[in-house]
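Taken together, the values in this text are just the output of simple stated rules run on the coordinates, not laboratory data. Bear in mind that the values here come from a model prediction, so they are computed numbers and not experimental data.
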Structure I
Amino acid sequence: MGVSVPASPPSARTRVKRVHERATYERDALYDVLDAGMLCHVGYVFDGYPVVTPTLYWREGDAIYWHGSSASRALRASQDLEVCLTVTHLDGLVLARSAFHHSANYRSAMIFGTAHIVTGDAEKLARLEAMMDRLCPDRWGALRPVSAKELKATHILWMPLDEASVKIRSGAPVDDEADMADDVWAGVVPFALGFGQPEPDDVTRAAGRVAPAVTGRLTRRS
């Protein structure tokens, strides 16, 4: 078994202080959380106001990429746009014997860094293909080429995974000993997201076909 490599030494921004025993800074844990999802929230300050944008993301090696036009406008106004990107997965409701000890099982990642805009048509196309492969593997080759107008209108940002932390809660509720005799149901209600059956549009429905890449997507949870 290989030795886990730290994602990065905890910084003043990433060091988890509350319930710190649930935190980890290992690279493999960070990858696991990121690779299990597709939706992130990116926070930054623009024109003096805090902004948080939900958007699609994907990981390539030690970098995270995301689609975002509003953040790219802010980045063009400042060469050093500091962002905080978060990803969270809800795994279950933790129902305890007291309201105070109710909680949730989750996996979360928080990443700090300086955002960069992907530039150059070839680089942008490569990143778009990577995004499509994350959303629906093997679909890129079936699509028409991206037009110059579409490429110009598309903005992709990225930052390295140099400053990150992961926090995970799992398991049963932790009740006070004095409450254990109470006749109250306690435990975990699992929660999971998944893909449903494909719903074709009117034109596709008339043709009566479902692409193999689409049906293949159903076998993958993320």
Structure II
Amino acid sequence: MVETALRDPNVSGAQLAWMGHLQQLAYSRLADYPDWKDTVLGALPVSTRSAVLGSLEAGKQLRSMGGPIPKTLPDWKIVEPAPIDELLGDYREAETAFGVPWYYLAAIHLVETRTGRIRGLSSAGAQGPMQFMPATWAMYGKGDINDTHDAIMGAARYLKAAGAPDNMQKALFAYNHSQGYVNALVAYAAVMKADPMAYRGYHGWQVYYPTADGPVLLAVGWTKE
């Protein structure tokens, strides 16, 4: 099973990435057909059910944010993310420096750019792996806004100034003024706090972009022509 494989330390490399992608597709299908949920959960190992439920809740919250379907594909470049161990090291370094739990930083990174796969501006003009507005980066960032390590440290610095770790809800809302966004991050973070190996699955999630014909996969190497 995918959930078991993702937690098996012997599964690595391309196989692990593919398992993560399959997990993402399965969660998306369960979101489309919620009546399947109980049957699927009943077939899973008990130890993985809470993680699946948390991920489904996070996805539900993100979908609730809605918004119009874009008419064109984004002016992005899709790149390989940094390796799992490297990113976990960055998150934990930021946690040590600013007290922001690593799993919140990982959740932001996942939601904002699929752990760094997206390179390009958001519709609002945010940029970099953690999607900073340039003015905010000027206040809280150090180094290169497009550098993964610098961006993660900048995000932790900003969250600390906004109330983390004592009031994560307030800090996350300052990062993005949407309660659905906050709820999703809290759900993903709770999954990783309870089960750190769950990050191995999230790291394999790909970039799917909404269109009128359904989500389109923007694979690594994709650029808008």
Structure III
Amino acid sequence: CGNGIRCFAKYAIDRGIVSASAASVSIETLAGIRHVVPITEDGRITGARVSMGTPIFNPNDVPVKLEPAGEYGAGPVLNYAFQMDEYDLPLTFVSMGNPHAVTFMDTPVAEFPLHTVGPKVEHHSIFPNRVNFEIVNVDGPVHLTARVWERGTGETLACGTGACGIAVASMLCGHSEKTVDITLPGGTLKVDWDGQGEVFLEGPAEEVFSGEWT
């Protein structure tokens, strides 16, 4: 979770668990070690830039079961013909340590019935581990607008790995440049990918409240 990593890094630095002078923080996750570079303003941690790992495209590793089997090799698989209900949803598949299926559409994402279609895509038989489903409007080469249906959760205000999957898919499909801003319902994230190697995610982090669990 790219958003969670940024928040965790802020928590660790703000509370002195990690030195505030640290140039970067290494955080171990189930998807591997993630390196976080804090962003400061007037001595405060306001956000972070996170190395989110290298995208995976092989259908067997995403994973996604495509027909006919073996036709798509090691990927990437772009704009795979897919239909749900009356909607044509060409899918591009990316794993960022978790599976993502990204579709680009002309219909404003705010008007798309994600709460109806999202769970059907998530549980479709071609996804053995279910999938995170992203719908995207291309506003231009450096800006996208998106919504995310997260597997096991439903629609969320923002998704860090989802934003990375969106940026990678958009660049591969020729929609955007290597650096792109992605606006989600909860705010805007910046993603950098040079077409090979690691994806970098940048966004804000702020403390909303603190309390004591009793």
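Kindly point out which one of I, II, III the value 26 was derived from, the read-out being relative contact order in percent (Cα under 8 Å, 6 or more apart). Matching structure: I. Here Rg and Dmax of the Cα atoms in Å has been calculated and equals 20.9, 68, so which of I, II, III was it run on? Source structure for this number: I.
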